[in-house]
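Listed next: structures, encoded as structure tokens.
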Structure 1
Amino acid sequence: MKQKMILLPILLLLFSFIGTGCSSLITPTATIAPTPLGGGLGKIAFVSFRDGGYYEIYVMNADGSNPTRLSNNPATDWAPTWSPDGKEIAFTSLRYGNEEIYVMNADGSNPLNLTNNAGSDYKSDWSPDGKKIAFDSYRDKNMEIYVMNADGSNQIRLTISINPGWNNEPAWSPDGEKIAFTTNRDGNNEIYVMNVNGSDQTRLTDNSGWDNEPNWSPDGQKIAFASNRDGNWEIYVMNVDGSNLLNLTNNAGNDSYPAWSSDGQKIAFASDRDGNWEIYMMNTDGSNPINLTNNPADDRYPAW
């Protein structure tokens, strides 16, 4: 009995320690954050001729299911790009006689003309914070890169070409500090990068072929682009300083319009390898290309 009386307070003390002080010694289980879905919220916007007449903007799930038409008018709509919050899509349209940059809700509603200029305005890309849109325009009788607020105000020219050089296809870096673009100022199309105010324009590619359509990886470490340097159009990837160039597609067809998934694990692109232009998806090392659209009509310009 005496022994039990001695053990009782010891046990109570032990239980008290386990219930309080010991909890501070337990390492909490780490919570794994979900992969961000990015601008498309897991969906891919693209352009298709499948309903005849004109190219229109569509959206589909990342596995190619549930393709849904967003734009519907008697003019060509193309080059979609998601806003960072996934609520809007900027695109180019010829609906009022010349090319303009429009924005619409992610369901296709409320299309608005942002540029509203007599010159032609083409490919656009959102800044990572969603406050700005870069685009290329022929309004000054030469193709140049501009930037504007997301509501279309304060349109500012960033590039000044040595005639007849063109600057187009702007792509904003994930950190918001740089814009990659295509230019033919050196005699053929090459990929350049510049600060967002247009300064420090630096050449990344240097070859006799054409390099087009730069697209940054989500971590800002790589740039995918299309090139015909090997005789047909292929998807390449390089470091942001232009080094470590790799051909990802390497097939007899033409591959173009690369677009990274928001988690950096996949690249969507367009290809005519099966006889007409379709949207494909592959791993970032070029393996496992999968046809997502599989439609007899042309499908192009994927945007994740």
Structure 2
Amino acid sequence: MPLTTRSEAIKILVSKGIIKNPFLVEEIEGGIVHDIVYIKDKKRDSYLKTRLDHFKTDSSIKIGALDMVHEYKALLLVRRACGPIVPRVFFFKDNFILLENIKKPNDKNLYDLIRAQKITEEDIFKIAESIKTIHIDLRNEKMIRSPRDEKAQYDNYLYWRFGIWKNKSLAALMDNLKTNGSKQLILGDLNPKNIVMGKTIKYFDLETLHLGDKEFDIGFFLGHLLLSYFNNLSAGKKLIKKFRENYNFDDSQEKLIVNICLGTIFYRMKTNFSYEVSFQINKKEMTDKISRLLEKNISSFENLFASI
């Protein structure tokens, strides 16, 4: 079945009266597998997300364009379980979805705040509280896919972040995750680009919602935070300490979270997927440094900062 293009999607939305006389259609940065445009019309502000059938950075890597049905179901589930912390769905069809603009005029994208190193300890405290609440709210929710498909998604997700690099320490980390007790629904992609700070904290891009490990959500977020503060480790240490104080993960979780944090930085250094920081990084030197830290199998953030 041919994919619906962005222009075709807009025509469908206008013909159905979902949007009316759009007077502003502005392209914004999308992910590696989708395009996003901001649409303003007389009825509402919204975002049109159109999923591709390949990676933007490598058209030879094919993906399931119709996997957007999972994101649609994930948005409905999280909004029902956790409240309006994710966009409302105005319309969904095949490989495109029209979403509510939940970013208010004074809201800030967390990526911009972290990249500029303007995030405060109070902000981090609120983020930790928000993520912890999401994990509690999703704890008893049922998976969207079949058990077989959830297992495949879990394995695939870990492979493309950690397994593809053939690194022994990351392979051991994957084994630890796979045997890490019971699983629950997690957001799966707590990249600061997907988080908006305002009176409430809001989340985007739920296509990665899956049955996984809470520790992964935490470590993936903290990995991006640490990477952005690698030239200012004293400030980064305070922020991570504040996150831990409020999320209150225990010592038995910390070792796993620390190594997921390091694995996330390794992943960002090895891929071409954009995640910029405010200072110059020699990717090879950083990759080698993170690899050595992973080999130590560090048990705590205190030990991590002592080892960097």
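Observations
- Among 1, 2, structure where relative contact order in percent (Cα under 8 Å, 6 or more apart) as derived comes to 15: 2
- Which of 1, 2 yields 0.3 [distance in nm of label points 7 Å out along Cα→Cβ at positions 95 and 111, calculated]: 1
- Structures 1, 2 were shown, and distance in nm of label points 7 Å out along Cα→Cβ at positions 207 and 231 at 3.2 was computed from 2.
- Of the structures 1, 2, the one that 199 was derived from, the read-out being volume of the Cα convex hull per residue in Å³: 1
- For -2000 (helix-only ellipticity at 222 nm (-39500 (n - 2.57) for each DSSP H run of 4 or more, over all residues; to 500), calculated) the corresponding structure among 1, 2: 1
- Highest-scoring label, criterion being distance in nm of label points 7 Å out along Cα→Cβ at positions 63 and 279, among 1, 2: 2
- Largest in distance in nm of label points 7 Å out along Cα→Cβ at positions 79 and 183 among the labelled structures 1, 2 is structure 2.
FYI, it's all coordinate maths here, none of it is from the lab. Only a predicted model underlies this, so the values are computations on that prediction, with no experimental measurement involved. Cβ atoms are built from the backbone, for glycine too; each structure is taken alone.
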